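Derivation of every value follows stated rules applied to the coordinates shown; laboratory data play no part. Just so you know, these numbers come straight off a predicted model, no measurement behind them.
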Structure I
Amino acid sequence: MAQDVLCEVSNCVYNRGGETCTADKIFVVSHKGNKARDSEETDCKTFEPNM
């Protein structure tokens, strides 16, 4: 399991400065059902905008 999860989306509520994600869990989905060929075919559903 990953020790560090990095994220460069600065307006995410789980980004506490820099590139560190502080979410307890990360949920990544594929645009192609349950198979993806590269990162362009995926999205992080954990994202929540920081308002």
Structure II
Amino acid sequence: MVLVSRRIKNISSIETEIGAIEYIVPDMVVKELERVTMDNKKKVLLKML
């Protein structure tokens, strides 16, 4: 949230300006990405037939 609420001029120095960064991805997003990946794998397999 800090990244969007505070202007950072130099992204390479972000940890110096705000501290360590921890990325959080909601479970719902992970599940959707897994579903999309499986759908794409199925499509590739069907094209090979």
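Summary table below
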read-out: Answer label among I, II for the case where percent of Cα pairs over 18 Å apart, calculated from the coordinates, equals 57; value: II
read-out: If helix-only ellipticity at 222 nm (-39500 (n - 2.57) for each DSSP H run of 4 or more, over all residues; to 500) is computed and equals -19000, the structure in I, II; value: II
